[in-house]
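Once you scroll down, you'll see the structures, which are given as structure tokens.
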Structure 1
Amino acid sequence: MATPARGARHALFPGTFDPPTLGHVDLVVRARALFARVTVAVAHNPEKRTMFVPEERVAMLREALAGVEGVEVALSHGLVVDACRELGADVIVRGVRGGADFDYEVAMARTNRVMQPEVDTVLLAPAPEHAHLSSTLVRQIASLGGDATPFVPPTVAARGARRFPRS
């Protein structure tokens, strides 16, 4: 793994991760190459309907990221800037797949900056082979009996297969 750049900080990578995809794993590994520490913050939003409960998503990410030094996974409630404050993170990392993601993430970065001026946001584009992936797409494939294996870590695929057995 690459050594983090001089002056590297603690980055928070927040998201729902329902389920975690290979794109998420790619972004975490790449963020870790840039920052001394990366905490993946699994958001718990009781108003959002999810395929996996937060504790399952935390477990899947821990399994998928085992062996990636300097990476932790935590459950997060509430605002991302509050999680940054609680965990000591001073950078937020977000993935952007295209223009719509970019516009949304820039608005969020500006809003977070107003609420917590000392926290910067870094936007990372996914690797080309993962640029089309989203958790929503994976959930749709799995719920309709398709094979989501090419898009998720093996432990996630196994849990998805138990949740949505294929005929």
Structure 2
Amino acid sequence: MNANRQKTRPRAIVDIESSGLGPDSWPVSIAWHILETGAEGHLLIKPAPGWIGWQDEAEEIHGITRDRLQRDGVLPDEAAREIAHALREADAHSDAPALDQAWMDKIFAGTRGLAIPAIRRYGDLFPGASRQDYQALVREVGERQAHWKALADVRRLAAAVHHHGKR
């Protein structure tokens, strides 16, 4: 192998669901999918102390109740450790990068020594394609069913990238 050849970093797609969009909202769920390997994961996140914002409309969208989070969720510091491990050395992409970066920052806020994944634009995975083109491709591949909305979303977005690569 040529010593000057740069190693290609794995690419991941992430999706984060939240308790709402208000200033006191917080991340309730995160899912990721590594494009090169198909490895994926999903976590429910319990609220940290002071995370109190909740909008019923958000619950209707993601279908996750506060009771479910308390029962099955992990605390943000545990979520941060698992995310850091899963996304190590990967370039993370999102269809809402600014918003998902804010949620990612909030998950990692109470941790030390862990690098916060930087969220890139999902459109960067489609070099030369217009936004309309890759959004049409996402619609074309349809829904990838999963029990959790965030996981279904990353599966659908990953399928569009894979489909684009076969063209």
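Among the shown structures 1, 2, from which was the value 51, 36, 30 of Cα extents along the principal axes in Å calculated?
Working: 1: 51, 36, 30; 2: 50, 38, 25.
Derived from the structure labelled 1.
If mean count of other Cβ atoms within 10 Å over residues 36-43 computes to 22.6, which of 1, 2 did it come from? The partial results should precede the final answer.
On the way: 1: 22.6; 2: 15.0.
Answer for the origin of the read-out: 1.
When distance in nm of label points 7 Å out along Cα→Cβ at positions 100 and 140 is computed for each of 1, 2, which one produces 1.0? Each step should come with its number before you reach the end.
Values: 1: 1.0; 2: 2.1.
It was calculated from structure 1.
No value in this document is a laboratory result; all are computed from the given coordinates. None of the values given here were measured: they were computed from a predicted structure. Cβ atoms are built from the backbone, for glycine too; each structure is taken alone.
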